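Down below are the structures I want you to see.
Quick note: the coordinates plus some simple rules give every number you see, no bench work behind them. Owing to the predicted nature of the structure, the values given are computational and were not obtained by experimental measurement. Cβ atoms are built from the backbone, for glycine too; each structure is taken alone.
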Structure P
Amino acid sequence: MLASLRSFAPPSVRSMSSLRLTLGLTLVFGAGAQAQEVFPPAPVAPEVVARDEQGRTTVRATRLTEPIRLDGRLDEAVYESLQSITDFIQQIPDEGAPGSERTEVWVMFDENNLYVSARCFESAPPSEWVANEMRHDVIQLRQNDSFSILLDTFHDRRNGVAFLVTPIGGYSDFAITNEGSVNTDWNVVWDMRTGRFDGGWTVEMQIPFKSLRYRPDETQVWGLQLRRIVRRRNEAAYLTPLPISAARGNSIIAGLWRVSEAASLVGIEVPPLSLNAEIKPFAIGGVRTDRNADPPTSNQTDRDFGVDFKYRITQNLTADLTVNTDFAQVEVDEQQLNLTRFSLFFPEKREFFLEGRGNFDFARGGGTRGGGGLPTLFFSRRIGLQSGQVVPIVAGGRVTGKVGPFDVGLLNIQTGDEAASGAESTNFTVVRLKRDILRRSTIGGIFTNRSVSLVGEGASQLYGVDGRLAFYDDFSFAGYLAKTETPVQDGEDKSYQGRFDYTGDLYGLGLEHLVVEDRFIPEVGFVRRDNFRRTSASARFSPRPSMDLVRRFVVVGRFDRTSSADEGVLGTRQGQLLLESEFENSDQLSLFFNDNYELLTKPFTIASGVTIPVGGYSFRNFRASYRFGAQRRVSGQLSFQTGQFWNGDNTELALRSGRVEVTRQLSIEPSISFNWVDLPQGSFTSKLARSRFTYTFTPRMFLSGLVQYSSSGDTFSTNLRFRWQYSPGSEIFIVYTEDRDTNPLMPNRTTELRNRGLVVKINRLLRL
């Protein structure tokens, strides 16, 4: 076995000149500096784990001599004869203390699969366990009791994949990039089972080697982290010690992202590289009515078929192809209330684009993506959607993975034409390359192309470079430079950012400068506002007092100044003071004091019949919110805001992210907001309400519904989805959608029904 294991570390330099030379050689020749990090020698059988005084850990995986029956019982002889991995260490709330509940783990493998099993002891009765969600990959799973593993299969100490299981069989898989970018939509084929014993619960995971990427080396060294969350204590305990600062405030889940602190896993014998292909054909049929179409349609039947194909080019590189793609099974967008003069950002929900999202992320250096001012240079919703209409995707392909030291993302999609939106047949191309440098830093570039420009005849392109330099655990510098080329546009077509962050547990500091010029038009991206130059700063003080009820106090001051990029005229100024208490039961009380200035250079219609005139506006307001811990049977965030708004007043009362656990299988998630706006130009009330209900039959079968009402669009919509994963990777969907006009007396409205549809979709995964 290996006596020492390698990981990236900063080069040792004696002068600034040698540092510049080292960095230059690294960037030009890709010679990534490495240093030796000594770990304990691999334990000799029957031992399976070795630790040193610094907490560095080496784990030995054990080859199975007989198969494991995946049933969650842990009754095979191997669990009696093989030593377990124990002695988990708290990260939060009591950093460095032993885990309050004993956890025993076994890491094993055979010719085809990696097995990770755990026995999770519980001193509390099952009635006190926090286990109220079974659906695959939903956020609520992270608020439950759980056992998780992280695998850094390339042992680069910055990237990994993770698997999570709850006591009642809820499960999730996700990918972690550069210790911070988490893609919860990453999905692979794996299986698990849970069980109970007198004094706790058990889990057995089976992860096929075919579902993982790793180096094609005979000797494998992986990173391994194990985590146990006991939600009633708001406790996270790990195999290796983690600083409390890795919690990113008070997040009970964020410690798993710290890939560099993982143990080293040795002894795994992977199967030889062979043909690894997946074919997933699908068939779809339905009936649709659309009263807004030209001409209107009624009970129009549709049927179609297509196929997705996945092929592992190398052990590290995967190609995905899709033909005649249809996303009818995707849940509809959640409606949003917009009282600003800028565009709304809606997240991607289509599986094909979500799965490889992390390979295309660009400029993750800070700022608020999408909903804030930071541009998204590749926004996949620009493909297959235009003017609110679905544009057919004829075919497309994607290649993701690693080539040597480079992370690679290649995408090409061909769409058809669509008369209702005026969309023409268009080709979309995205190329993303990223290289790891030093210990936790990256540099990269991106190129996008849209063959039919939205602003003139011809194509549009975007070019960009980005980088992130991370020092120690808490310091980072990040930035990017991007340029667009579009027809009939010339000059003022750049965007760039520079950002510094210090993210310590007690103190925090952020400084940023962002510029988006007037003609910067990323046609395969998203820009909420253009022609602005923003400088912002924030400072945080977050002590952890020795109090029984309060885990942490937070005081944050923020200042933001935005002016026009071309003339430097002040457009927006925002100041904010945040006072927050985070309690031991995970509840949170927040108080916000806001001071705003906005300059309108053209009139702004905020509601029907209400237009705010040109001019400068100063206004202040106050907001208070109380968030009930998500582990409660009844949770959510109550908020109240009052104060000045433009040249008038606004009062808001809202319930956000509500959740009521009716039973462990049935949940209701209400959200509602009321805004009472009183302006000299007119008064109005905006109402937005939605509620999601979910009944989970098994972890692989559920029925969900989304009901929404918005006063701004006079819409009432419903979306019902039944999903059954009848075998790993194979699914049946039944989806019903309806949209109605709540004001049928409006001009040009002949009926309150706008559209409705019923769709049945079935797919089947075939692994070669």
Structure Q
Amino acid sequence: MTALRGGWRNSMRILQMMGGGDVGGAKTHIMTLVQALSKQNDVCLVSFRDGPFPKEAAARGLNVKVFEYMNPYTCRDKVLALIDEFQPEVIHCHGSKANLVGAMVRAKRRIPLMTTVHSDYRLDYLGSPLKQYTRGTINAIALRFMDFYQPVADRMARTLISRGFDPERMCVIYNGMDFTEPVQGLDRAAYIKEQWGVDVQPDEVLCGIAARLTAVKDIFTCIRGFAGAVRQQPNMRLFLAGDGKDEPRLRKLAKELGVEERVTFCGWVSPIDKFFASMDVNLLTSVSETFPYSILEGVREGCATICSDVGGMSELIDTGENGFIFQPGDHETLTKHLLTFARDAELRKTFAARLYEKADRDFSLRTMCRTQEENYRMVIRRFARPKSKRDGIVICGAYGKGNAGDDAILKAIVQEMREIDPDRRITVMSRRPKETRLVYRTGAVYTFRFDQVLRRFRKSALYINGGGSLMQDVTSTRSLRYYLFTLDQAKRLGCKVMMYGCGIGPIRKPRNRTLAARTINRSVDIITLRDDLSRGELTRMGIVKPDIRLSADPTIILKPASAAMVDNALESCGIPADGKYIGFGLRYWKGLDDVIDEITAAAEYAYEKYGLTPLFVPIEYPSDLMPAEIVGGKLSCPHYMVTERQSIETTIGILARMQAVIGIRLHSLMFSAAAGVPVIGMSYDIKVDGFLKYIGSRTCIQLREVTADKLIPLIDECVTGALDAEVRQTAAMLRERERQNVCAACELLGEKLQNTHGEMQNG
């Protein structure tokens, strides 16, 4: 990783601003955050409304100021005066009022301004059309003036990016909870009797929800789901901790459904810890959230959890492992999950314990505070970065076309550029720029928007012609000439130019070879190659001026998904996660039809001889499903197919579990080899030949020459362990050589890269 820039101090001066003085999840977040940050930093908290919150903050010894929100200009002037006195290094806003004042302050003082997005601003005033039209609109406008955004769940980050917010000005933080002091020794029957006059029996299953009784919380679904469950399991009760304008309608619904005697309206409950300590099951039924504290509060007190699929809940809950998730409004599924928990006390305890363990590890107060300090430092660092015209990186390749191999290349290059310098702006030339911004959290422009592309070149230090086989005319002469054009223009406009972990050729047309040689010799500084055949092709074309180095495909660095994620992916496709498999990475290509029966026979052999079930893993989805279905349709032995689109990491994780992989797709072979899995290549292109020759593999057959008699001995070698040592050496070699890509980029950027021993080395 790069060295710390600017010599960070141990402490910072932070100005926090929030809108209201009431209580709730966002206020809990702010209170716990400010209190924790104040131990190591100088923090000043401004509330634009008096009330319980600033009073509690003052009682805790926090530095809090109350500026009653009457006129936004008056508030602005008061905040400006405070800024001049306090001299904050960052201003941190929470909520619409704070965002508006912050946006007004931003025009007067050059201080980085960030906001935590606690909820979807379009749904904040759901059920209140006037407030939604006024306050909601003002907040939506004010948000556009922030320098940095901090959503409290990755799903909210994706929502903001889809609405046009800059992904490179966004850093996620999750709500954190202090899990160290749960309630001990509570007599729940006595507590509930004292608070609400309800007699509960020892065998009753108590379900609780802590939420405002408003439209966005959708308590109607909660009551409907509970009503469906209690009809089948009468020993259940529901406690609603909260108040709001929907209460009369909710009471009416409970009566209509015949469960009014089993539903208790508790009103606002504070403190909430004893409430959750009394419950067996914690519920969330909201239609919109980011990362609600009520769930973490229930986790701390040992509740089993059922929640709607909103905000960051899917990042906390592994459904069926430590809790249950259902789609918002789906009261029938909620009923099913309630019955599962109501009928199995041991399952409730097991799931609650697993969830507590995960929450304490990933969503604790200490984790939140550490992340927040890191985010502040990143914001301060990026804001102070000189506004140089030559600071960014532009990456070009066959991106945004749905090919997993190309997507993996982009993911790897972005990851390595962040390793070099996490603060450089990255722009990707993509066929689907909106999708690219969302997935890779970079800037993106449409590949053929020449005005935007050239503008990015003028502001960038490095242009990367991204990995893969871009320099070839088999697919298209037009694409080759376009990539050559970008090399030329990037150099003319002042960029350093690098061809990154690429393959070369074939370039067959003489005119194309001449143009490519002239352009690359003139415009490219460094070329890193993923195979040795490409070096030979460059030599034959007379390309000698760039610095040419052997490396490896960038995707080698990508790590597989966790075992649990791979298990879930397989099982969602009806594939036993504990099976023994031989993998197939097929693509449809001229000549495949002629060898279908040979591939089928080899797959049958692997099953009969070694008990390996054929598993078809698509690299380009859904096009790779067709050849898989053709082969699968001819198989008499059991077989499976990954029928759903998977993340790159999950695809790698699936391939890593294979005993061997037979592939036409280059990246099915690359991913497998990097994971230490023996591979057999059926080559349709020089790039497959080049890779297998580069790693010293003997297991390559030209697609047109594939026969079962040729495949079977190679399967024997792969499965019996004859290639194990070679495979391990190959994986290590690929990882070592791939670092040449990063070292070359470092040289062109004038940066330093940390080596594997933690020392700093020149690129």
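Points to keep in mind about this one:
- Source structure (of P, Q) for volume of the Cα convex hull per residue in Å³, computed value 181: Q
- Structures P, Q, by mean count of other Cβ atoms within 10 Å over residues 609-616: label with the highest value: Q
- Mean count of other Cβ atoms within 10 Å over residues 177-184 - structure with the largest value, from P, Q: P
- Here distance in nm of label points 7 Å out along Cα→Cβ at positions 225 and 729 was derived from just one of the structures P, Q, and that gives 5.7; the source is Q.
- Computing helix-only ellipticity at 222 nm (-39500 (n - 2.57) for each DSSP H run of 4 or more, over all residues; to 500) across structures P, Q gives -14500 for structure Q.
- Among P, Q, structure where mean count of other Cβ atoms within 10 Å over residues 577-584 as derived comes to 17.0: P
- When distance in nm of label points 7 Å out along Cα→Cβ at positions 49 and 473 is calculated for each of structures P, Q, structure Q comes out greatest.
- Mean count of other Cβ atoms within 10 Å over residues 185-192 from the coordinates reads 13.9; which among P, Q: Q
- Of structures P, Q, the largest value of mean count of other Cβ atoms within 10 Å over residues 161-168 belongs to P.
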